[in-house]
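Following this line, the structures themselves.
Where a number appears in this text, it was derived from the coordinates with a stated rule and is not lab data. Please read these numbers as outputs of a predicted model, since none were measured by experiment. Cβ atoms are built from the backbone, for glycine too; each structure is taken alone.
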Structure P
Amino acid sequence: MNTSADTTSTGAIKAPERRAPLAEFWHYFRENRGAVVGLFFFIGVCLIAIFADFLAPHSPIEQYRDALLTPPVWQDGGSWKFVLGTDAVGRDIMSRLIHGSRYSLFVGCIVVSISLFFGVLIGLISGYAGGVVDTIIMRLMDVILSFPSLLLALVLVAILGPSLTNAMIAIAIVQQPHYVRLTRAAVIGEKEKDYVTAARISGVRVLRLMFFTILPNCMAPLIVQAALSFSNAILDAAALGFLGMGAQPPTPEWGTMLAEAREFILRAWWVVTLPGLAILSTVLAINLMGDGLRDALDPKLKRS
């Protein structure tokens, strides 16, 4: 264990070296090996999504009528033309999985961005204003949280109409209360501190005080929540797609691929198993990465 200070040969106390913020973050993040593995896996998924057009051997919607339910290459009857096999209408599974990563990451980015923006804004207003405004906002958030998240998203999509866009809107609405409550709690803890009081006395305007003085000191838990919500967004989008309320065929979204393959679960295992493994591995990697972010950003978990 490192000591808090070193003693030089002359007996003077030498102050410990301070790391740059990014170097300090990486120092604590890399201590969690699972988080590092999750980070590299997530980076790999992002690269696959970016270069999907070059990596996919076939079009994700092209049908090969002479190769219906072709098994993977390592199984009897498999072909190197379709490494991971084909589905019931002859579409290449590998190509659909590769292009499906785009939809999953796109859903995660859009949902987290929308819910984070509005959640932080509402939570900041609620925590700073207090009183009646805080009570009204928090009771509304409690009402939203009283419903099962997937059920509420399903109802919203049923009202708006089944599509990937409406599914993202519904998931963002469902996730928003978590950011509101987290931001409100952080703001309440920060707004009475000395630096905020000093800024208020010096004449800093309310909006500047909220967004430039208080909010930056509340971001660490929000970043962790955003990382974990990213995986929840992918899961919810896949669930809605599986129920036919999200992305619509022939879109190569992983949940929709599972829905189309339900009837072949016993005779063509690869059609169901491979999209499921894609969802499982991606969500697991993001959750591991979120744990590492929590360890690196939470001062209470840092070791000297």
Structure Q
Amino acid sequence: MTGNQTNFSPAKFREINIPVFAKSFIDKIDDLYSKSFQNLTQSQTLYRQAEELLLETIGLKDFQPSQTGTNIKSFKESFLATGRLDAEYYQPKYEEIENKIKTFQTGYSLIKEHFKQNKQIVDRSKKQYYYTEIGDINIGNGSFAYNLINIDDLPDNAKIKSEKNDILISKVRPNRGAVAIINEDIQDFIVSGAFTVLKENSDYKKETLFVLLKTNVYKEWLLKYNVGTSYPVIKDDDILNLPIPMIDGKIQQQISELVEKSFYLCGESKRLLDEAKDMVEKEIERINI
């Protein structure tokens, strides 16, 4: 099978007609864009502050795991203990990360001890659903998108009924950090079964877990459990049984506030940019009329 690649030369761009707007209108658009960019920049700054606070607290800010690719394990220590024979699973870097978390000064626990898995399967009784899949997660800032889709067009894996405050964690290529918090009420909302969906079930804050799972250390660690090569996939239990540091409540509150402000400013940035685009579209229609 062969395919044709369509090219659009730079010269063609120069031939595209563009509308000429009044200066007052251009100034309004420029102001909206500037405010949108400022909000996005501030959002990114706040998130970095949350991540730095977390990493400093658990002693992983400058942590660099070993690059040694070999480890020696007996049959009893390997397959009989874990059921795994693949060499990737036993790389020293994973043991070093785990030791760091398990020796944290105030202790550690497992995700399943503080978060309950959402296993609600949608009954597909509605004609349409709002749907989020892995590709709808922004791996940079954790924002998410959703689309209204007719029931007949939904993929078979669109199955988990989700709601506000759920945490979505991708089980596919977990090293990308496709993690999101559902921070708005969405009626008839479902997500892909390729997510592990969690709910807060203790004082451990979802924002802390969100930042933790998006750190390079945890993204690297999750690769230990993958059962693929070019397309790594992990299981629900791999996430639920993952050790997490027990962080002081006051620090968790600071992290939570920084993340919430970051989300808010990111949303404002998008709203202002959408407003600018809508204004341009309406002005073009008005000019054409």
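One table, with the values for the structure above:
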| quantity | calculated |
| --- | --- |
| Among P, Q, structure where FRET efficiency 1/(1 + (r/R0)^6) of positions 32 and 104 (r between Cβ atoms, R0 = 30 Å, to 0.05) as derived comes to 0.80 | P |
| Comparison of P, Q - label where distance in nm of label points 7 Å out along Cα→Cβ at positions 64 and 272 is highest | Q |
| Which entry (P, Q) yields the derived value -13000 for helix-only ellipticity at 222 nm (-39500 (n - 2.57) for each DSSP H run of 4 or more, over all residues; to 500) | Q |
| Which of P, Q yields 12.6 [mean count of other Cβ atoms within 10 Å over residues 152-159, calculated] | Q |
